[in-house]
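Pasting the structures here.
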Structure P
Amino acid sequence: MEQIKCLIIGGGPAGYTAAIYASRAGLEPVLYEGNEPGGQLTSTTVIENYPGFPGGVDANKLMADMRAQAVGLGADIRRGVVTAVDFGVRPLKVEIDSETWLEALSVIIATGASARYLGLESEQKFRGMGVSACATCDGFFYRGKVTAVVGGGDTACEEATYLAGLCSKVYMIVRRDVLRASEAMQRKVMTTPNIEILWNCNTEEVLGDATGVTGARLRRKDGEVFDISIDGFFLAIGHDPQSGIFSKWVRTDGNGYIVTDSTGAKTNVEGVFAAGDVRDPHYRQAITAAASGCMAALDAEKYLKK
C-alpha cells in the first residue's frame, strides 16, 4: 500500500496553496483534485479582487498557474476522487475512486463548498454569463446595472446591500412574505432606496440571449407570472460544505463545516487539517482559501516534524 507523507484532498485555491507550501517544506505532497479541478472559482470569469492583478485575472488561468507552481515545486497532483477515509487508524487511510486505499501520515482536507442553486436548466445555461453565487466576486461587472438576488436570509441581505452600492437597482426575490435575516440586516435592506423586495415569489426561469442574462420570469404565490429585466442574477440561498465523508471522524458545526482550532487549521483528529471553504462559512473568498491552505501546510509541517 502506498504511503504518503502529506496527502491533500481538493484542487482549489486552498489545496493548491497547501501543495505549494508543503512542497517547499519537503513534505512531498500528493494532491487529489476531485471532480472539479480548480474548485468553484472555475465557474467565474475574471477576478477583480485577487491582489497582484490590477487589471483583473482570468479565474481559470489563476487556478492553472497555481497548479503549475505547485507542480514546479515538486507536488504530485493526480486526478481522482476520495471516496472514503479511515481516520481511526495510524497511518491514516484514504480510498481513491472506490478502489485504491492509500496510507497518509498527514491529511489536508480542502474539498470546498458548493453554492446551492435552484435547479433550473436556464440557471445552469447562464452560469458565468450573468448567473453567479458570489456578489463580492462578480458584483463589479454590474456597476450601474440592474441585478437580482435570490434569498431572504442574512447572506442574501448582505449580497443585496453590497450590490446596491454598485448597481442602479437590486431586486430581492423572496419566496415568503418575511425575511429570515437578523433585525439589523432587515433594517439595512429596508432603508436602502435602490433595493426592491419582491415578496412571495419564486423564479421559474432565467431569461437571456447570446450575450448573457437579460431577465427573470417569476411566479407569485397567487399564481401571477411576470418578468423583470435584469443584467445579473445572484443566488444567496446557502452553501453545502463538501465534508460528508469526513464527518464520522472530524468535528463539524451544525451546517457541516469542519471545525478547526482558533489559531490554525488543526481538526480534532491529530494529523488531519482543513483549509478553504470546507471550514469557512463566513468569507468564502479565493484569497482567504489560499491563506488557510498556507496555514494547513505549515501546521502539517510542524506536526510531521514533531
Structure Q
Amino acid sequence: MTEKIEHVQCLIIGSGPSGYTAAIYAARADMKPVMYQGLQPGGQLTITTEVDNYPGYPKGTHGIAMMEDFKAQAERFGTDIRWGLVTSVDFTGPIHKVIVDEKTTITADTVIIATGASAKWLGLESEERLNGFGVSACAVCDGFFYKGQDVAIVGAGDTAAEEATYLAKLCNKVYMIIRKGEMRASKAMRHRVLNTPNIEVIYNSETKEILGDKGVDGALLVNDKGEERKLKITGFFVAIGHTPNTAIFKDWLTMDETGYIQTIPGTSKTNIPGVFATGDAQDKVYRQAVTSAGSGCMGALDAERYLAEKGIH
C-alpha cells in the first residue's frame, strides 16, 4: 500500500501565542495553513492561571481561556487545526518534509516553527500540585499577584537574579535559594541582588518541600549540613532555566548551545529557506505572550513573502 502524502502551502508546528498568531495572519493571506498543536495545545499559557499583562484584556483573563480565544480566531479564518505531534523533519530540498506521529507525511512549501520552550522544574510533587496556585516559573508574569507579600525564588543565574530584583520591587521580602555557595550570575547582576535590602540570599540549600494545600504557605529547605529551615511565604518562583522544544530540528537548523533556534536578526528566517522560527523556540530573552504573538505575525509575513517570491499560490 502506498503512503499518502499531503501537500500544504504553510505548515505550522506548535500552537501557543506565536503559532495561533501565525495561523491568523497566514489564513487571512489565503495560505491555507495547517497546524499541528503538539503535546501541549495552547503552549505554556495553559498552565498559567491569571494573565494580567496581555493588552486587550482590561480585567485580565485565564491562560486557557485566552488560548481558546486565539484558537477560535485562527479557525474563523480557516486554519486547519489538528491534534498531532511532529516526530521528525527532512529539510533537504525546497519542499519540506514533516512526519506527524511517526506515520503521516506532510510536505510543505513553508514551515513555521512555534514549538515553544518548557520551564525546568525541581521535580517535587508539591511543586507540580501547586503549579498555578502559588508556584510559578515566570516572575514577570505572576509577580504582581504577590504585592507586599513574602516570596522565594530558586536559581543562581542571571535570569534568577533579574527576577529576584524584579520581585523585590513588588514584594515585602524575597528569599533567593541557591544550591551552591555562590551565584552563577554575572558580576553586575550579583551586585544588584546583594545591594537590594529586601532580598535574602540563602546559599548551599535546596528545597525539600513546598508547603500548602490549596495555595503556597511555606517552603522547607535543607542545607548542605542536613539542617532544615522553614520559610513562611505565599509565592514560590522557579528560575532554573528553560529547555526549547527544538530537538527534532537539531540536524537541520542553526541553534545556540542551549537549543534555541537562531534567526536572521529582525526576521523569523532560519538558515533553511522557507523555514521560519517564532516564539519561545527562538527567544530566550523576553519569553512573554505578547512578544511571542508578535514573532508569530513576523513568521507568517515572512512566509507569505517567501511564497510570493517563489511564485507559489
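Derivation of every value follows stated rules applied to the coordinates shown; laboratory data play no part. Note that this is a predicted model, so its numbers are computed, not measured. Cβ atoms are built from the backbone, for glycine too; each structure is taken alone.
When mean count of other Cβ atoms within 10 Å over residues 23-30 is computed for each of P, Q, the one that comes out at 22.6 is Q.
Looking just at distance in nm of label points 7 Å out along Cα→Cβ at positions 79 and 255, which of the labels P, Q belongs to the structure with the highest value?
P
Using distance in nm of label points 7 Å out along Cα→Cβ at positions 87 and 279 as the calculated read-out, with 1.0 as its value, let me know the right label among P, Q. Of the options listed, only P reproduces it.
Figure out for me which of the structures P, Q the number 0.40 belongs to, where FRET efficiency 1/(1 + (r/R0)^6) of positions 55 and 175 (r between Cβ atoms, R0 = 30 Å, to 0.05) was derived from the coordinates. Working through the options, I get structure Q.
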